[in-house]
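Below: a set of structures, written as structure tokens.
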Structure 1
Amino acid sequence: MPQVLDVAAVRAWCSLALEALGRDRAEIDAINVYPVADGDTGTNLYLTVESAQQAVEAVFAGLQAGPEPTAPSLAEVMRAMAHGALIGARGNSGTILAQLLRGMAQVLADDGARDADHAGADAGALRLALSRAAASAREAVAHPVEGTVLTVATAAAEAASGTDGDCGTVVRAAYEGACAALDATPDQLAVLHRAGVVDAGGRGLVAVLGALREAVSGQATPPRAREDGHHARVESPDDALACPEEPDGAGPAFEVIYLLEADDAAVARLRTRLDALGDSLVVVGGDGLWNVHVHVDDAGAAVEAGVEAGRPYRIRITHFGLDDAHATRSSAPPRERAQRAVVAVVPGDGLAGLYAEAGATTVPDRPGELPASGELVEAIRRAHAREVVLLPNDAELRHTAAAAAEQARSEGVRVALIPTRSAVQGIAALAVHEPDRSFDEDVVAMTSAAGATRYAELAVAERQSWTMAGICQAGDVLGLIDGDVAVIGAEVPATARTVLDRMLAAGGELVTLVLGDEIPDEVGDGLEQHVRETYLAVDTVVYRGGRQSAPMLIGVE
């Protein structure tokens, strides 16, 4: 049977691409030297594809949870994938990847692209989709540079257009063309040549195309040799002079990203203004919604330009950090480094104060917007210590935190990443933190305390869906224990009591409750009384968490 790109293949593509980027994330981060050597390209691509995959799964969940479950169409799935990537795009390469997916969706969501016999896109449509993707990505970048992800995308499209056969044949050709172009990137960009690496964004795109090849053909993509930064083909001292040189200078200080609601004319004016303010300008999207990415020295001016063009939101500003030259020019004497510090991601102002009182440097986890690895690196720099214990306090930050830790280590900081998945686990770790003992002993004790703390949270269901505890309806209160829905209730107090009873059935000595803004004090008092009366040997502490994504966090240790 001829191979086609149908709904099942697109769904598998999302999962396989996420898996591939998760596996290759650290490697891609390590070779990230252009346009800024901030070590987060792999993480940014992972988070971009993660947002795309979540959007696709939401389409399936929404249609299958209705009174008459149905399967989504190819058009719906492709539009969801592109939209999810657009709203979740991170960094320069992630923003470009979002536009590549949007270009593909513009073709594959067309009714004329479908193979009537197999209810999927045919080979001709797939070839056109890859070409449209490469062209639209180039159009989105203010000043395209060869030897980057744009070059790899163009090579994939050209290789696909030159082949006949079904979709399986097309994606294999695209993948092989991308691999060849990737291997040639050090000869096109001097900064890659000197570092002895291929382009990080292009490496990520090869992983995504390898996942597409596997999803369509069913054949596992063979692993590529790891990029270790030590295989540049320098034949003579002057060999690198043949490569185009990147611009001189340290580059802008800030990366600014935001989503923007605006019309096409306003965006055209915005491009011109931002192009004058900085570099690495990428504006992707359309139909009234855009993702704007630029590197600038004046972050405020970049945001103001967005305000004049329309309505910017989800604004993310990352400082690239001061280099040694900046530090040398400073008239202030260098601040003495502390021996050890704790850096923690916290979900609300209340907990930020609690963590800060315990001596931790905090990074806000804003509702619906996880911090980028650049923010974590900046917090580690701000802590100004020789040794840092990093508490991500969120399972979704595992790859971001790992990338930040690796970047900080490259700057000479000894970093231990404790894989805390909730702020209550971070509280337990911080409670046993003793900076006077050895680093290894302190990390072991903090890791043990976090691991001994079971965590839960309450959430409100946004729509009807299947869960581990059964079918929930919109407005139901969900009790998640260790990340899985365990209780479905109608109100917060009763649901919280049920969650506590289930957790304490396995034992415990201390209950930690973190109440969000919308939870009155009486609820916390009632739960504390319930624990005191039902579990005589268990203590309870209650904190006000402020504005946070979960109405209540619960820890049992």
Structure 2
Amino acid sequence: MKFYCFLLFLGITLTAQNQYPKDYFRAPLDIPMQLFGNFGELRPNHFHAGWDYKTQQREGLPVYAAAEGYISRIKISTFGNGKTIYITHPNGFTTVYAHLQKAVGTIQELIKKRQYDEKSFEVEIFLRPNEVPITKGQLIALSGNTGASEGPHLHFEIRDSQTEFVINALFFGFDTLLKDSKKPQVTAVYAYPLDDKTIVNQSLRPIPINLILQKDGTYLADPVMANGRIGFGIVATDMDDVSFNKNGIFEVQAFYNGTPTYAYQFGTYSFDEMRYINVLIDYAKYKKSQQRIQRLFRTAPFDLSIVKTDASNGIISVVPNLTGTYRIEVADFFKNKTIISIPIIYDVKSGVIPKEATPANYFIKAQKEYIFEKENWTVTFPANTFYNDFELNFAVANKVLTLHDDTVPVHANFTIQVQDSTHTTFEKEKMFLGRIEGGRISYNPTVVKENIFSARVKTLGKYGLVLDNVNPVITIAKPIEGKWITSQKELKLSIYDALSGIKSYNAFLNDQWILMEYDNKTRQLTHDFSDGIVAEGANILKVVVVDQMGNSTTFETRFFRSQILK
């Protein structure tokens, strides 16, 4: 079994690059390729599904279709990928173009018509093969910074059209557009004691291992003195010759005395697997320090297809009269490789660094279902809510539920319920179950039935009932009341809600609904006068914003505009 898994892995590694067409797709931008983020890069709660092309720190660059096909889907969202176009190609793959500023030509006309038909900025359009055909190299959009983008860039993906698996674009010949002669950087190696009896370098908690660069370019670690079951983790990034920033690695392989123990390669995976990033890394360390340690072992199996392991799941058993060498190989797509050798020696010295204390009063087995009740609170954890067994802190005090803390990752939704008979019916209509992080409250969709509030959530921490009877805020930076604004190309307003968040926004010019695009990063609403709704002369603008609890605010102003520019 041990060798079979790794022979299979090596087979996949060797053949993956040969099963995809190398010259079918062109680059989506006509500028030198630089990457702000690469495939498989570690992101919050997910692996990066594509490439982030740098767009020279600006928006509005032409975006071209990578190959012939048809537009199969368009999604306009204020979050996630923002404005996104999907093109399905006859060779069985789909390309995705995201964070767009806007589409062009008939594609933009189609989007805007649907937005006005549905009276909504956020729309999703599915199209048949003959509706919007596309040729290779056709201009489809302009690059932007919409959705959850943290700066101007183009997010580009290649997917298997049938399975929806995302695939590393380097397999399709894009490696010829990117020069990379640099080895991956391993900035830290950690050794993990994996049970209460194991000690590593006199530590009962994970401990960093010192590395020494050798003349041949490899690294030799200080000896690991241990007994019992141990594992290793790495902090690693990669750089190419032209992008000038750190990105994710492509491949990791680990060996013990020359025998493969653990490996993974960022070649292809499904969206259903994305959340397993939280068990591939040391999640607790990440939440505490933002450092992502990629673990080269697992204490329980999980369904992440990129991981190949031996029968011991990458765990090394250090026993008397046996020494060994653990080797880590970290590689990029261009076969640049960093190699680390770690001597392992059996040792029985007592621990000096104690295990980190965690308040806990219950032991959770990940594969079992649990129901906890205290005072007026009930929490239900279905089986497999968590990845690993752990000790849970469950408490209620001052009307606040404490469910451990967010250093333990959650894989599936669990349910929180609280019974309340102290508030009025009107107040209950304005209440939700919120997660409390210091002075910040996060909204969770909440169902109220009689006196029971219920929410399905995916994060541990503190929860409480929150009353939100505060209206949203609407502001305009430059008041236009009674003014002529003929020279303005657009209208801009800002909207904000302090507690439950914005649920809906609608704007009207002279009682006619108008499209206003919402940018959640700047909290701005924007209407483009080119839509042709504005009237000659006097106009009345009305904007209505409603939060998740039904609190609403209306903004009205009167302005003048001439369509004849002098």
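Determine which structure produced the value -15500 for helix-only ellipticity at 222 nm (-39500 (n - 2.57) for each DSSP H run of 4 or more, over all residues; to 500), calculated from the coordinates; the candidates are 1, 2. Could the numbers behind the result be given before it?
Numbers: 1: -15500; 2: -2000.
Source structure for this number: 1.
Matching task: 7.3 is the computed value of distance in nm of label points 7 Å out along Cα→Cβ at positions 195 and 483. Pick the structure from 1, 2. Working shown, then result.
Numbers: 1: 3.0; 2: 7.3.
It was calculated from structure 2.
With Kirkwood radius over Cα pairs in Å as the yardstick, tell me which of 1, 2 scores highest.
On the way: 1: 25.2; 2: 27.1.
Largest calculated value belongs to 2.
As an exercise: FRET efficiency 1/(1 + (r/R0)^6) of positions 83 and 467 (r between Cβ atoms, R0 = 25 Å, to 0.05), calculated from one structure in 1, 2, equals 0.55. Which structure is it?
Numbers: 1: 0.55; 2: 0.10.
Attributed to the structure labelled 1.
Matching task: 0.96 is the computed value of Rg/Rh (Cα atoms, Kirkwood Rh), for residues 179-306 alone. Pick the structure from 1, 2.
On the way: 1: 1.07; 2: 0.96.
Of the options listed, only 2 reproduces it.
Where a number appears in this text, it was derived from the coordinates with a stated rule and is not lab data. No experiment lies behind these values; they were computed from the predicted model shown. Cβ atoms are built from the backbone, for glycine too; each structure is taken alone.
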